[in-house]
1. I have 3.4 for distance in nm of label points 7 Å out along Cα→Cβ at positions 205 and 397, calculated from one of the structures I, II. Which structure is it?
2. Percent of Cα pairs over 15 Å apart, for residues 141-220 alone computed as 72: which structure among I, II?
3. A value of 4.6 was computed for distance in nm of label points 7 Å out along Cα→Cβ at positions 317 and 485; which of I, II is the source structure?
4. Assuming 5.4 is distance in nm of label points 7 Å out along Cα→Cβ at positions 261 and 333 as calculated from a single structure, say which of I, II it is.
5. Given a computed value of -16000 for helix-only ellipticity at 222 nm (-39500 (n - 2.57) for each DSSP H run of 4 or more, over all residues; to 500), which structure among I, II does it belong to?
6. Taking Rg/Rh (Cα atoms, Kirkwood Rh) for each of I, II, which is largest?
Structure I
Amino acid sequence: MFTLDWLAKRAELTPNKLALVDAATGRQFTYAQFHERASRFAEFLRDEWQVGAGERVAILAPNCAEIFETLYGCAKVGAILVPLNWRLALPELEFIMRDAASCALIYDLQFAEVARVLIERTGVKAQMALGEDALEGKWAYERALEQASGTPVVMPPRPLSDVWHILYTAGTTGRPKGVIQTFGMVFYNAVNIGMAIDLTSQDVSLNALPTFHTGGLNLYTNPTFHVGGTAIIQRSFEPAETLRLLSEKATIFFGVPAMYLFMSQHPDFDQYDLSRVRSWACGGAPMPVALLEWYAQRGIIIQQGFGMTETGPTVFLIDKEHALSKAGSVGKPQMHVAVRIVDPEGRDVLPGERGELLIKGPGVTPGYWQLPDVTAETIREGWLHSGDVAYADEDGYYYIVDRLKDMYISGGENVYPAEVEQVLFQMEQIAEVAVIGVPDPKWGEVGKAIVVVKPGYTLTEEEVIRFCEGKIARYKIPKSVVFADRLPRNPAGKVLKTELRKQFGEG
């Protein structure tokens, strides 16, 4: 099995169709222009930098059109792109650069000082600054593109198993791991999610997710290119700007729950006409049922899904018809995905029983970059062990309960914080909440809730605890509550439980 050059095919089939919009700069590119720019970059890599097949090229930049030009340009010459998480600390970025053995670094000028240090410490052989004004370096990006011949560079047929890019995990525990992303993973994700939402060439997707994460590349930008639609790239999520773009341009949107939460809290939310958006979806973390219902009251049905960097990412997406009646469910596994739920001995569990979610299919990564032992531990007999606790109901709808590592045991009973958080989100005073397990001399561990109160509201520890009574088992009710101004989150919007445990983990 192999894949062809998507951009070259699109430039041939729909050359004048608008492909890519950079919301921050207003630049727009048709498929013909997009293909030409990616070709010019590929020519530069090949002829000037002499980057060969399999070599890694790192990029340190916020969301922008150049991310995708370099992604497709690397594909044309067989290079592997390594998008860097610009929110990481310098030592973490240095580790990734060294781990990937990057031969070159492309960087946005706002990260010029970080780039200078990275280049100095890692000794990469080539460097280049992005942007039309970044012309002080020998190989500024726009100058490099201008000096290229413009002759189309077409990627030869590539096996689906070939590596296209490497995405490093956030590194919330231990060192970041490079998740290998193949052409097959990107292709099957485009098919899986495209079929799930009926994606067509008439759609306009808005991406506000960071492009150093799988969601920023594949929900739904790369699938949009596959079908010949238009992708808008927002530099970074900002509630008012995202709402404006949704009201004026987009037809489909995928966000993480934190985005939906912050948009709902924007004082002008009800002033935006969002009727043009035909498909809303979310993933990356559990979506509070109360928030799903809040949007539903405004005519917006949000389809919850689930995926991982290791799965391309699409695994589940609930259908619109059951998005509310099965609220909390991530739906059923999509077309080219197989799943199992197993107990600690690896035996399949019955409907309603909880176990670890295992995933198999052509969209699953072949492994982690330079980590054969971790790969062998995570992928066994072709099944990816997700580390997520899940169950399926009698109708075949799946529910993600929590991460195995976030579960704690109180008095011999398993407690999944996400369940408790769903209950607490029903309190109108609560803007954000996270629950962690903390040591307790009597019960081993008990719950502690970290709560962010909405502006204009007040809340006490006693009120929070009392609200839970009768709604969940007593052993699940948090025994203490602390209040914070905000919850720490990674760029994908997930609450960093490791940070909360460091700060509030004492009993």
Structure II
Amino acid sequence: MNTVTQNAAPPGASEQIAAVDLGSNSFHMVIAQMHAGGFKLIDRLREPVRLADGLDKARTLGAEVQERALLCLGRFGQRLAGLPAGNVRIVGTNTLRSAKNAADFLERAEHALGYPIEIISGIEEARLIYSGVAHSLASDGDSNRLVVDIGGGSTEMIIGRGFAPILMESLYMGCVTHTGRFFPDGRITASCIDRALLEARVELEPKIETYREEGWASAIGASGTVLAINRILAVNGWGKDGITLAGLLRLIDAMLKAGSVDLLRLEGLSRERAAILPGGAMILFAVIEGLGIDRMLVSDGALREGLLYDLVGRHHRGDVREASVSTLASHYHVDPEHAARVEDTALKCLAQIARDWKLDEKADGPWLRWAARLHEIGLDIAHSHYQKHGAYVIAHADLAGFSFQQQQLLASLVLAHRRKFPARAFKELKSLWGKQAERLALLLRLAAVLHRSRGAAPLPEFALAGDKRRLSLRLPAGWLDAHPLTRTDLEREAQYLAQIDVTLEFG
């Protein structure tokens, strides 16, 4: 459901995929060529935007960091230009999840990139990180592995087996935020270290027992902080073949001797990384100590690679969102036969009116399909206002593969499938989706009305047409006379739609 105008595609663009990670510390972009159900990296860009540093106490992104970010995204946008929208995923993580003015920034950022930006939950971030790591390593067979990723604003911990995560957590602490909070002006003192370590331990404490009970055979670290510390320990002779508590103690001693990030000079440490190293090191120490990790190995794969594997899956192996929808429908005991009938009719409606309403069956069809499958999940909670219950569940559930905005879109479709049309919900959606989403909701409503009797008998062939604010439904002569309840339901639906200035004609 992307209407951003793209430049002409370069040769072979349809086989290229791209992932952009708008992290709290750095913005990353990777571009790959798909082949044989996998991909080969062909380009990589990274810029240290330090987005989390631009958040003030009121959780507002400052003008300076926004401009810095937009300049970076303009450069990224030039490299992405011409790639099909379905081949690009751009995600925002912790800082964009928490910034109060994120919506205003995202509008400008999407204009700079030429593509939509998804804000993903911490759990979805953890799932993608695990996928990226798991695909980059040799199989552990039937053994569990622990993956830890310390980002700029959050820390993800995942236990999984093979390519499937088992436990996932996203902790609200990262190398940028922890350094800024406990090492003011870059000073490194024993008291700063003690306070930073204590806070990390407190954040970890509720998770430790559950993770230890699940257990793992290997511990893997990913992304900037872990990779940087692993490199420092190796080149300074403080550890080899991974990260240990003994090696981290040597690093902490070196930081204390320096007394300041400005005076910290270590082999393998860049000036950029030195500025945020203290907070990241304390988080990593607390994780390794608290979970009792003897040695943590490292992986080059992480969130960006996970995004690429998700894109490959959507093209070749199956969309993880399909599984999420099926799991949610099953959990809330949806009647699969009735949902399938509503889905089939809704998609037939879409096929007939797509040209009139400028809808795209390929891009918009999945949202209509998923909404039809989930439109009755609220019945498992209560019959009264069940569309509201269903919308709430969808908006707040952890749905693998979906961003916050996509869950809100799906929730709005379910909310709107019956009774008074919730026009406000669609005004609150991103402007990029508003008109299409409202039209998809009208099609879902019509399909639900036509199947209100819940009978298994197929509907007759019908014709649907329309223009901007009109729907015209034509059924075989005499059919409505033989189905007076459906006629009454359509009359009531016409009254509901008239309240939003949409005319429903039928006969």
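Since every read-out is calculated from the coordinates, none of them should be taken as a lab result. If you're wondering where the values come from, they're calculated on a predicted model, not measured in any experiment. Cβ atoms are built from the backbone, for glycine too; each structure is taken alone.
1. II
2. I
3. Going through each structure in turn, the value belongs to II.
4. It was calculated from structure II.
5. Label of the originating structure: II.
6. Going through I, II one by one, Rg/Rh (Cα atoms, Kirkwood Rh) peaks for structure II.
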